[in-house]
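Structures for review follow.
Read-outs throughout are calculated quantities, based only on the coordinates presented, and are distinct from any laboratory measurement. In this text, all values refer to a predicted model and were calculated from it rather than measured experimentally.
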Structure P
Amino acid sequence: MFDNWLSWAVLAVVLFIIEVGTPTAFFFACLGLGAALASVSTLFHIAWLPWAVFVIFSIGFVMASRPLANKLYKSPARPANVDALLNQKAYVLGDISPSKYGRVKIEGEEWLAESTEEIKKGEWVKILEIRGVKLVVKRISG
C-alpha cells in the first residue's frame, strides 16, 4: 500500500488533521512531516527507502520538537497552600528557644516552630520559613 507517493501524502494529511484535532504537543505533526518526506522519497523507486525516511525523520522531528513543546506546554509553578503561611503572624502556644521547639497556632492549626531567639508563650511571631513540618519564626517587636 505504501509503495507510491500518494499513499504517503494521504497519511501525512491524516496525521496533520489528527494533530489539529488533538492536543498532542506536535507528536502527530512530526509523524506527518516524516510521512511527507517519505512521499518525496518514493521518487527514487527504492522499496525500503520511504519507510526508512519515515522512521528516521519522524524520530528526529519528535526529538527536535520536545524542547519547544515543553516550553509551550509547561504550566507555571504554583505555590503550595503552605506557602501562604509565609510572613503571617502566629500565636505562640509553647515557649520556643534555639535548643527547643515550641508550638504556634496560625489559622486554627498548630505547628512546631523553631527560632534563633527565646520566645515566650503568649507572644506573637512572624513566619520566616517552612522547613518540612516546622515553621521558622521570629518575634514581632512592639
Structure Q
Amino acid sequence: MPTRRKNSKAKPAPSSRTRKPPATVRQYLAAVPEPQRTTLQAVRASIRAVLPPDATELISYGIPAFKHKQVVVWFAAFANHCSVFPTAAVISQLKNDLKSYTLSKGTIQFPVDKPLPATLIKKMVRARLAHIDTKTKG
C-alpha cells in the first residue's frame, strides 16, 4: 500500500460548488467539452425555433434555460449524457413519446451520441408553452 505524504502541494480539482457558475448561455456552452457542446447547440436551436420572439435565454440553477413569462425549459450537459428539463407536467403528457429515454420527475436524459430528435424537442416546448399560457390566463 503506498504511503501518503503529509502536506502535499497537490490540490484537488475544484468541485462544481467552488467554481463560479457561468453568467451566460454562451459561457456555459464554451465550457462544455465536445461532443456534448455540439449536442447542446442542436438542442438549443430546436428550442429556439419554436419559442416566441420575445423569449430570452438565461442561466437558471447554473444551467441554460429559456424564459417566456416563466422558464420554459432547461438543458444541460453531464459527463455521460445530456438532459432536457421540460417540467414533470410535460413529461407526463408526452410519456408515450419518451419511452426510450431515461426519465425522472422533470428530467429527460439521453446519450450524447443519440440526441433527442428536433421534432420531439419542439413538441415538448410547445406543450410547455401551452401549460404556461393556461397558468397565466387562469
Structure R
Amino acid sequence: MPKPKPPIDPALLKHEQERAEARQNRLADRITVFAGSMLFVYIHIIWFGCWIGFGVESYPYGLLTMIVSLEAIFLSTFVMISQNRADAKRQVIANEQWSTVQEEDQQNKELLDLSRQILQLTKEVRARAGRDDVRNP
C-alpha cells in the first residue's frame, strides 16, 4: 500500500499532527487508504470468485449480498470521513492564505505610506533646489 506524501505546508503539517493524536482518526485514515487501494479490489475479486466458485451458497447469493451491502454502508461512511478530512485541510489552507493576504495588505499600506513620504520629500527637495537656483544665479 503506497503511503501518501506528508504535507509540506506548515499549517497542514500542524493539522495532520493534531488529527493523528486521536486513535479513531488514525484508524479511519488507515481504512480509507486501504479501501482506496488496488489491493482492496484484488482481495474482493478473489473473495467473490472463491465464494461463487466453491459454491459457498447458491444463486442468488443472499448472504454474500448482505455482507457486501454492509461493507458498502461502512465504506461510504469512511468516504464521508475522508471528504470531511479533505474539507478540513482545505479550510486550514484557506485560513493560512487569508492571514497571508491580510499581512500583504498591511505591507502594501505601509509601502504606499512610505512612497507618499518619499514623494513629499522629493517635492520639498525640488522646491528648495529651485529656490536656491533663483537666489544664486
Working back from -11000 (helix-only ellipticity at 222 nm (-39500 (n - 2.57) for each DSSP H run of 4 or more, over all residues; to 500), computed), options P, Q, R, answer is structure Q
Candidates P, Q, R; log10 I(q)/I(0) by the Debye sum over Cα atoms at q = 0.22 Å⁻¹ computed = -1.45; producing structure is Q
Comparing P, Q, R on relative contact order in percent (Cα under 8 Å, 6 or more apart), the highest sits with R
